[in-house]
Structure P
């Protein structure tokens, strides 16, 4: 465990060298909240309630969801794996004395903790700029449940991106998989619109898959809604994490013999 903590600490410190990336990440968070404000301001001009949301609770949802979605720094895992495999430098991960997937989990954790500070400040800024009557639960049980859901959700996303990166061992180009994943995740995690606006039948199907529980359910819980889904959410997300952990192990051991890169 100590070596993984050291990896996370190194990555955390390394982020200070990429100041432009910090600015872009914060601006992206601000842009998403600004877009939501403009969109829902016009919608709520003609009504006071939309799917049980008031204007302020809707903006509270978007601020929380944007903050949680920006914590996920795992997208770079698939890109780095792909470039390493194609460039012949994946060998270094095969010889270092750590589990490869564990290495990328630690790496992503270090980056996520670093950006947590700036994303929190960006979200806090909009609460004061727009003078939002911010909706947020103070129930300690719900807060603990959200913490666990967010951790499991981040772990699943790292596993998913790790799996997509490993596909480079079989396919020459995985960009099509990454494009599909990016578009799908933005929608099914409730980043574009709250999923409660969709038909009940579609929501019921989404509850089977892990994406529903990554940012959408935590966001809803933090504004005091969907509290009955805590137990099922923790169980289902844990199951998906275990399933993908097994899938990644099998994929790596099956495809690693195809790698013939050189150098470390």
Structure Q
């Protein structure tokens, strides 16, 4: 089994998509890397432009390619592939995928549970939160202006394929979006170290938006001033705070526990 080599234009496209945010936005494309992530992309309703593999990958995992359907596959030498990848030990497979555009209305169906992020800048945290939102069956994720680029390769890698399972809207005017959701009857729940209420003392059963702030500064003052329930996670130990991705998991699993998603109440 052999595949054609990609054109120079495709090689340059991949290089630019991996390293340049503005280029990704302009082209409406992003890169996913690793066998599991590429399989998720191919089996999703996203449009996969093409898959790029190394000759080393073909030798080890060539049989996996039968599951890629009629997606265009191109092959490059291992040395060339390494110049395209931003990982230290690449598996040798990546895909160029077209972005999908979602509207706020796409997240507001039924008894929705939305995750909103205000200034989250760490790619690992962003990706892990998206993965957690997917795990709990959240309706979607809103990444406000000032957050790390959702299509950054490190973010995509940290989602472990969850980016293809739920709507994610990036660079949204978060304050305006929260106002619209509040008008639709959503309860706005904001995490804050200065809150007097525990996250356990909130009712998450009705439509809700849970807002998490930046790693360094938390949720912005403008959002804290909105009509919202401010909550905190009690910390009986000596740590000053919890990692934002950990905090998101704690609150979101409390929400699904109350909703009876995990076990009947």
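Taken together, the values in this text are just the output of simple stated rules run on the coordinates, not laboratory data. Owing to the predicted nature of the structure, the values given are computational and were not obtained by experimental measurement. Cβ atoms are built from the backbone, for glycine too; each structure is taken alone.
From P, Q, which structure was FRET efficiency 1/(1 + (r/R0)^6) of positions 60 and 220 (r between Cβ atoms, R0 = 41 Å, to 0.05) = 0.30 calculated on? Could you put the intermediate results ahead of the total?
On the way: P: 1.00; Q: 0.30.
So the calculation was done on Q.
A value of 1.19 was derived for Cα Rg over 2.2 N^0.38 Å, for residues 156-235 alone; which structure in P, Q was it taken from?
It was calculated from structure Q.
Computing semi-axes √(5λ) of the Cα gyration tensor in Å, for residues 36-179 alone gives 38, 18, 13 for which of P, Q? Provide the component values of the computation, followed by the final result.
Numbers: P: 38, 18, 13; Q: 31, 16, 12.
Derived from the structure labelled P.
Out of P, Q, which one gives -9500 for helix-only ellipticity at 222 nm (-39500 (n - 2.57) for each DSSP H run of 4 or more, over all residues; to 500) as computed from the coordinates?
The read-out comes from structure Q.
For distance in nm of label points 7 Å out along Cα→Cβ at positions 68 and 124, which of the structures P, Q scores highest? Don't jump to the answer; show the numbers that get you there.
Numbers: P: 2.1; Q: 3.0.
Checked P, Q; max of distance in nm of label points 7 Å out along Cα→Cβ at positions 68 and 124 sits with Q.
Quick check for you: by distance in nm of label points 7 Å out along Cα→Cβ at positions 108 and 140, which of P, Q is greatest?
Going through P, Q one by one, distance in nm of label points 7 Å out along Cα→Cβ at positions 108 and 140 is largest in P.
So Cα extents along the principal axes in Å, computed for just one structure, reads 62, 38, 37; which one of P, Q is that?
Q
On distance in nm of label points 7 Å out along Cα→Cβ at positions 52 and 84, which of the structures labelled P, Q is highest?
Largest one: structure P.
If Rg/Rh (Cα atoms, Kirkwood Rh), for residues 100-203 alone computes to 0.95, which of P, Q did it come from? Intermediate values should be presented prior to the final figure.
Numbers: P: 1.03; Q: 0.95.
Of the options listed, only Q reproduces it.
Work out mean count of other Cβ atoms within 10 Å over residues 116-123 for each of structures P, Q, then name the structure with the largest result. Provide the component values of the computation, followed by the final result.
Values: P: 16.5; Q: 22.8.
By mean count of other Cβ atoms within 10 Å over residues 116-123, the leading structure of P, Q is Q.
To test your reading of the models, identify which of P, Q gives 29 for relative contact order in percent (Cα under 8 Å, 6 or more apart) when calculated.
P
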